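Some structures to go through are shown next.
Each value in this text was obtained by applying a stated rule to the coordinates, not by laboratory testing. Since we're looking at a predicted model, the values are computed, not measured. Cβ atoms are built from the backbone, for glycine too; each structure is taken alone.
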Structure 1
Amino acid sequence: MSFLFRKMARLVLVNAGKNYEYGVHEPLHLLVLAAYAKMHGHEVAIADQIAGEDVFKKIKESNPDFVGITGTTAVISEAYEIADWCKNAGFKTILGGVHVSVMPEEALKHADYVVKGEGEDALIKIISGDAKKGIVVGRCIKNLDKLPKINRDLINVKYYQKGKDRTPGTHLHFVPPNTRLSSILATRGCPFNCIFCHNSWRGLPVRMNSAKHIIEEMKELKEKYGTEAIFFMDDDFLFSKSRVLEFCELYKKEKLDIIWGCQARVTSVDKDILAELKSANCKQITFGLESGSQRILSMLKNNLTTIDQNKNAIKLVKESGIMACGSFMIGNPGETEQEIEDTKKFILENNLDGFGVSITTPFPGTKLWEICKEKGIIPYTIDWSSFNLSKLTFALSDVPQEKMEKIYNKFLNLVLEKNPGMTPKNVLKVALRHPKKAMDRIIKNPKSIPILLKRIFNSQN
């Protein structure tokens, strides 16, 4: 039966989480779901807890037929809290996202429906009355260009446009202060199966929006919202060379005048591609460099990347005039102090324009999670909020926990000292907005104070 003859459902989609650091980029996944539901004749609103909205109040006022809630592993407890409240209030409740796709039985304790996999078609089945309560498996969307255009008016656009100013230490090193920022996700899937990534269990093919589709979205962001900078959320925006070249050609033809950055694998760059990217206003490329130890890098990347490839990619990007940035992980399985020191040495020797360091976290469903299972180190009760890339979850490396925390704090100080966005002024702004969190960090890491004082002194001379 056509959706035209079905009863329209009222739906509220919820972006769960209370930590401001998760609010750098828009909830693009929810915007796509909202557009898809509207295309099928349903009424949709978004309640955005991460952006500071009172989701309980909005749900009450909207009085929806269904509430759909998503949350990453780090905020899934908050998603469950909202779901429990919704069920108790009599709303039909749906949970979706990466975490519940891996842990559907856990999620079912809190919701009437749990979506496993991609959410678009599963959501429509549920709110149209074509799915029984329980686990609903989503279908893979093959042609991303056929998805309806998202409506960013459903969220607080201005809040997300200030994402860099609100979190200056984030990965957006190319974005100047007071620049209106937006994000785009133009690819689904990744073929490389790194052991720490959720793509390793999804097993879905890589699907991409066309270059023309991307340019149209950029034009709308510029014309409707005054966007000045864009970050592409794709795991590897440069995966398809032909799409990249067409994108650069169309960008220059449209004279968009938007600066942008992206993520990519080191094997996706060469001099010719970089010259095109530079001419199309690309300002930053971020690589998952992970480690300065070849043994650790080979383990994490399934022997697909070498230290020399990482070094060469950084060199090529910097020579092209684009910022070369990287992300690193410490606390990997069997990692020694010397191998962690190799990572620090790699960062210092390769003169990156920006970098971030996280503690290796075994997210459910990944190969790292399976390693933890084999070791028997997953506890019966888990604090999912600790899965935030800055806390030790399970002991994976050969370094004792207390020492690992000290090493991690030293890396944070290195980030504070070297990253361009971590100026004393920017850090002070964030501290004034979030004094409790700032005080907690100082107590845990008092050596950050002299580093800040040194930067203040140097900036005045």
Structure 2
Amino acid sequence: MKNNHKARHFLLFYLPVRKITTFRWKSFYRDLYEAISGSEQDFTQGSLRRAIFLLSIPMVLEMLMESIFAIVDIFFVSRLGADAVATVGLTESMLTIVYSLGVGFAMGATALVSRRIGEKDPEAAATSGFQAIIIGVVFSVPLAIAGIFYAGDLLELMGASPELIESYSGYLRIMLGSNVVIMLLFINNAIFRSAGDAVVAMRVLWFANILNIILDPLLIFGLGPFPELGIEGAAIATVIGRGLAVIYQFYLLFRGSTRIVLRKKNFRIIPNVMTRLIRLSSGNIGQYLIATASWIGMVRIISEFGSEVLAGYTIAIRIIIFALLPTLGISNAAATLVGQNLGAGKPDRAERSVWGTSKINVVILGMIGLMLVAIPEFFIGMFIGDPAVLKSGSACLRIIASGFLFYGFGMVLVNSFNGAGDTMTPLWINLFCFWVVEIPLAYFLAITSGIGENGVYYAILIAESLMTITAFVIFRRGRWKLKVV
């Protein structure tokens, strides 16, 4: 009798639970396959958790490959010495202007395209995307001219030594001279993502970066039949990888098998759409330029402490980028969900998507940050063995990574403003946190008070945390829900 009772208990409770658990795992694998292979899901309807999952997975994988590229690139360049690594750091700080324009126009395209997709108007979405492409090409031209003819002068302006300028200015010349591929890569992928084709953007970036990773050692060290080009080989590998990816993007846009298609009737300039896009993008460009230009200020202050310290800072920042980029994919998912749901007239669903994605981001970055704080020497030591570089880079990594919990939350909030078309709020937040607080504080701590390079790292930690707190307070007011784009 007792055994029969246990058997009934088993049948009534254990088997249904097991069945439910098995069903959930099957559902998870099914959704994972759909997220990676491409989804037809309407992100303004149905389960919000599923929508976040389907959008976040390909965006995280997309940014993960970009993170791997950043690490692999500096891994090979570090074999050329501290001066080569310092050159990459100086060049990256100047390329922030290109990134500012590319990300700005990309976020402007995201706000317009996602809103039109939410309104079920794919034709208007395609037209908005074409305006962004034209704008990106036009703005890339003067930057290319500056890079080709004034690379040495720009490095000198950033505090590079004459020896460094003479040996490594070609890297900046190639990278800045071909900036149009960076611009178009950002804008085209934003068009795909905001239309809901996140998996297409993922495939494009994987293609670009895998090609770059293969070409890097071949062109830097002259393996096999390839010429030994040194640091310039790294630049050429990047340009080839990204350039072929842009060609692939246009093939997909014109082929007509994605959610958004560019046809001949879209190939025209529409002044009011372009004006609206420039207005939205100017806020994005301003906020990104303000944020990243502060990194130029950080590099300028760091350069006062020598090439070894600058090299350590450059390696640490690359590791931080590696950690942050996948979670930037999650915040991009939030921007797309906000734009599409506001376009569909569902502001409450848009807000819930922000809280859902922010929780995921905080958990992921919190775990990564804990690891970087605990053993920073291990990660810096993977790239270089110079004791001075190792010491400085480890201190940088430990201090900045201690604020990862704040960064994860703040990234989602700021991108959500942008997805709603409210680009001016993040601009003012960035201006206050990075120029009013970060740069003066970094100079005071590092130079005036005598703390040294650690003062720069503490200033970055304080400014990024302050940005998150400020964004949270403003987001709770809800005015972003009323933005018309």
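Annotations for the structure displayed:
- Which of 1, 2 yields -27500 [helix-only ellipticity at 222 nm (-39500 (n - 2.57) for each DSSP H run of 4 or more, over all residues; to 500), calculated]: 2
- Parent structure of the calculated result 22.8, given that mean count of other Cβ atoms within 10 Å over residues 72-79 is the read-out and 1, 2 the choices: 1
- Each of 1, 2 could give FRET efficiency 1/(1 + (r/R0)^6) of positions 160 and 264 (r between Cβ atoms, R0 = 41 Å, to 0.05), but the derived value 0.30 comes from 2.
- For 23.9 (mean count of other Cβ atoms within 10 Å over residues 128-135, calculated) the corresponding structure among 1, 2: 2
- Among 1, 2, structure where distance in nm of label points 7 Å out along Cα→Cβ at positions 312 and 376 as derived comes to 0.9: 2
- Answer label among 1, 2 for the case where distance in nm of label points 7 Å out along Cα→Cβ at positions 32 and 224, calculated from the coordinates, equals 1.7: 1
- Answer label among 1, 2 for the case where distance in nm of label points 7 Å out along Cα→Cβ at positions 64 and 320, calculated from the coordinates, equals 2.4: 2
- Taking relative contact order in percent (Cα under 8 Å, 6 or more apart) as the criterion, the top-ranked structure out of 1, 2 is 2, with the highest value.
- Structures 1, 2, by FRET efficiency 1/(1 + (r/R0)^6) of positions 80 and 136 (r between Cβ atoms, R0 = 25 Å, to 0.05): label with the highest value: 1
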